[in-house]
Structure P
Amino acid sequence: MEKCNFYKGMDISFLPQYMDRGIQIKDFDGTVADPFFLIKKYGVNSIRLRIWKNPENEPESGGYCSLAYTLAMAKKIKEWGMHFLLDFHYSDYWADPSSQKKPEQWKNLSFEELEQAVFDYTKDTLMVFKKEGVLPDMVQIGNEVRSGLLFPDGELPDYIHMVRLLNAGIRGARLAAGMDEMQVIIHLDQGGRYFYLKEWFSKAIENGLENFDVIGLSYYPFWHGTFSDLKETMEHLVQDYHKPIMIVETAYAWRSSQNGFIDEVQEKIAGFNASPENQAKALKLVMNIVASLPEQMGRGVYYWEPLCLPFPGEGGWAENMGLLDEDGGVMEGINVFRFTRKEACGEEYVKVYTPSPVIVQPGHDPVLPKELPVLYFDGSIVRHRVIWDMSMLDDRQGYQEGEYVFWGKVESVGEPVEITVRVLEASEKMENLIHDADWKEGLAEWTVTQDQEQVIAQIVPEFVDPFPALPLNNLRVEGIRNFNFSISQKVWAAYPGIYCLSVEFLGTDTTNVDIRLFVQSVRERRETVIHPVEHKWQIYKIESIRCREEYVTVGITIQAPPVYGIMRNFRLVKIGNMEEERKENL
């Protein structure tokens, strides 16, 4: 089909599965509509489909995303005059950074046989599409291959074998169709993490990655960096490799739900509360950032699985990540697909970042920030002066221990903003029961278990003012492939009471990252999930821990694909007596 200026796409690979369950998709007026008619009406001009090799080998797949299902969907895409992106998973089921499982038919092949199988399968599959008149306009050689593909043969850090497998797929695609007929995409996750992507592309190219046309990225703002990180990452990649870029996966939640896909912590990381309005805003923001790349090197954005209906009691992605409400009606996010480059609004601001509370002692005036950062639709962040109403400071009689709210206005954008001032008496520092909590003696006091070859765990000093004060130590853990890691310590809680366990954590997040802070006593194990965020330390806690003169084990467990995490300030402190808790509950 004719090349487009900007692709506004959807991955609707689940659609046949949902249609078989009898869902109906409705327009804003409640009219039931054909899915392709409806999405094209609102501006969608490209569809992405995944293909699994033999999904019948995996009962959970239901047999969907096979060649037959994908071919039937491809014919509908072409009938509606849309651009078509095909995503080879090279697996019988899901492939992502933590899981790149070989198809059952290939599991006993030698590496050379596997390489040939990738070439043949890619070529033969595309030739079927071509024969049926539905050749993809673009093809992905693998899905989120940042940790490799076809494990263990193509698993990183073995770049040589990974590249040979990718090249086999590229050669198969090129033999099926020329560059003028079909473009080739290399797709990685972590769209806002330049250091990951730079390392991957540099090493892959160094090891012979053959010519490809487009860089495809997954970008979920609750996993893959801030919106400004996304902007900077893509600008650097364009400068480094001179390739156009597409966001082939993105999404955002339209409501909060205990059974949904993201939780409140991840909403805070992304910077927007879950709502239909903010779902549309997040998508509009990603489209503007991509469209703002120089020389029109940002080619498009795809929403991952928007046409999913939240069935009662099922939870998961469909619960709050699609563009349909519980009745199958489209929500305001669908209107964002009307976006064009000409309508880009990079000069408009999206939000003012809320300032953190200020803590002072009674009798002291608070020092409020003179400027606040403002996020714009092109992904840039600009600091603007804020004018605070300080009239409350004139009432010294009321300015005692407690909490106060000051109001102000951000200049240039005119946005009202508030800041909380907490007036607190100095409190006595509570004793930390954890031994050597900042690793001055290395890991001698700690029990560590890990996959030896896959994990690097090292203590990193952090120097803080006033220099030359002694450094604070952090523990950095990084996996070069899928890995497991845990660090723990058994401590004696000598005094019965209510305790609190806390740690500060910083790092990266993506699909299938599972990091937990835990405390294990004789009676129970309690955990809290850690959602790492980059560039900012977050405090995670387990509160109201009841201890009765006993040993308890505290620590962190990590199960993840290649990511890094840094931890510091482990603390287990007594915060109250059990008698006080009982009185409060009476």
Structure Q
Amino acid sequence: MNVFAEVEARVLAALRGLEEKGTLPAGLDFANVAVEQPRDPAHGDLACNAAMVLAKAAKMKPRDIAEALAGVLRLDPDVVSAEVAGPGFLNLRMRDAFWYDVVGAILAKGPLYGSSDVGRAARTNVEYVSANPTGPMHVGHCRGAVFGDALAHLLSFAGYDVTREYYINDAGGQVDVLARSAFLRYREALGEDIGEIPSGLYPGDYLKPVGAALAETYGRDLLQKPEEDWLPLVRSFAIDAMMAMIKEDLAALNISHDVFFSERSLTTGGKNQIAAAIAALDAKGLIFKGRLEKPKGHDDEEWEDREQTLFRSTAFGDDNDRALMKSDGSYTYFAADIAYHYDKLQRGFRHLINVFGADHIGYIPRMKAAVAALSDGKADLDIKVCQLVKLFKGGEPFKMSKRAGTFVTLRDVVDEVGRDPVRFMMLYRKNDAPLDFDFAKVTEQSKDNPVFYVQYAHARAASVLRNAREAFPDLEVVHEGTATADLSLLTDGGELDLIKKAAFFPTLIEGAAQAHEPHRLAFYLYDLASAFHGHWTRGNDLPQLRVIQPNDRAITAARCTLVASLKQVLSSGLTVLGVGAPEAMR
């Protein structure tokens, strides 16, 4: 039950009725009419913007439209009051029984409460992580990994057909460096003293097992081969080992992908998808020969003062046209990225989401231009940037062991505090804002630790229900999907406020999914948990508000039904975020 959608449907019916009566002119567009939460709960339960968005087209004063609409809605038996405020805002108050139905709907739908078909099964590709396969995941990857995974879960819950994808950058020079670094460790595994790792190679100890595995697989055979023979063998072997390590690191955060797409596959196996993508753009008149000016203020590694093959990306909002070929005839990184997104489009995706690190912000306009050009504007690309994460402990910068040689690994962080705190805290701030991750705060048991506070609310709800069954062994709040208690006994304002907060969950899910902002859900869960804990605390001072009333089975059943509904919303929300919903905490 989405109360906002339900009341919006009643508003639209009322507006159409006013059209039929001639109160409103015919043919108005109601697409922007919405029912929302009022900014100030004191103004009402729900607010409607109809008068404000229709006034110009109707050539009427907003307040006149609002008064007419209020007159119709006051006839609705679920509406207690419909009041016009200011220039034409309409505030509605609903009868208590309307909100009791929400509790029943939550328990009837169970884990599906809040799910939606707003996505209409639209095929959506979410590409996230896509770290170079040259070592373990570092803490900088962690935020993007969690964000992308939570966003994919959120979109699925809202009815989108989601594919989770990882782009393996296995065709650049960095994988040759990986191969040479692994070969050095291979020689070490065979007993050779390799001395200090040369500059330019990867120094991390994580490559020692790869060297040992190479020695076990090939013995000393590789030592007899020239580099041009052993390099592709070791490169493939090392990439596979690194991807296994990366998948293991991601699994520690409960993150998985449906597709691992190899950059190398774009130009192997008898095909050249990069050439095909460039040809597709050329057929649209978007490829030309020209010269680029040197970028102002910084050096561009792909800039060369010569005539080049260029993509006319300025036709799609980019500030420069972009090079596709290097002087040696090889493709630029951007050309490969164009081909990769061309492949996505050929696979039928029309909604593309990429999760980038902060160092790739400058890449956004050219990628949007490429997708717009390749799809003739029929596909959309949303690039979400995850800002940096700074590590602290007790407010002080925190340095951890660096088994990778040069950085703090994702696994270090997960092993230090656990999966749930990492996931929740990586989402408890908007993705494009810097994040301070304090190891001390994310493990303390207090209101200041959001993940603890939300999980504790779920565990507290579970404890209440266990204790209630001890007091009333035959107590059940749901039978065959239907709430059995007399919910009209829930008359306290705090109880009704909790129901109203739970009722907002489906709308929150839809809005967060459409905006690609999973942090909204993390914020909502904290607010819901805070309200539940606050109401619980009231019971310490006012015993008549406590859930379990040993001498009153009926009120206990009603309040347990409410608690069960809150527990379900918390559980569903945490599940979407990929965070555990514990039944007990110690």
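Of the structures labelled P, Q, which one yields 0.40 when FRET efficiency 1/(1 + (r/R0)^6) of positions 125 and 525 (r between Cβ atoms, R0 = 25 Å, to 0.05) is computed from its coordinates? Before the final figure, lay out the partial values.
Numbers: P: 0.00; Q: 0.40.
The value was obtained from structure Q.
To which of P, Q does the computed value 11 (relative contact order in percent (Cα under 8 Å, 6 or more apart)) belong? It would help to have the intermediate numbers written out before the result.
Working: P: 11; Q: 16.
This figure was derived from P.
Assign the value 1.4, calculated as distance in nm of label points 7 Å out along Cα→Cβ at positions 213 and 293, to the correct structure from P, Q. Intermediate results must be reported in sequence, preceding the final value.
Numbers: P: 1.4; Q: 5.0.
The structure behind it is P.
Which structure, out of P, Q, was percent of Cα pairs over 41 Å apart derived from, given a value of 40? List each step's numbers first, then the result.
Details: P: 32; Q: 40.
Computed on structure Q.
Suppose helix-only ellipticity at 222 nm (-39500 (n - 2.57) for each DSSP H run of 4 or more, over all residues; to 500) works out to -15500; of P, Q, which structure was it derived from? Let's see the in-between values first.
On the way: P: -6500; Q: -15500.
Structure Q accounts for this read-out.
Which of P, Q yields 73 for percent of Cα pairs over 21 Å apart, for residues 269-476 alone, as computed? It would help to have the intermediate numbers written out before the result.
Working: P: 73; Q: 67.
Checking each candidate, the match is P.
Only the coordinates and a few stated rules stand behind these numbers; no lab work does. Source: prediction; values computed, not measured. Cβ atoms are built from the backbone, for glycine too; each structure is taken alone.
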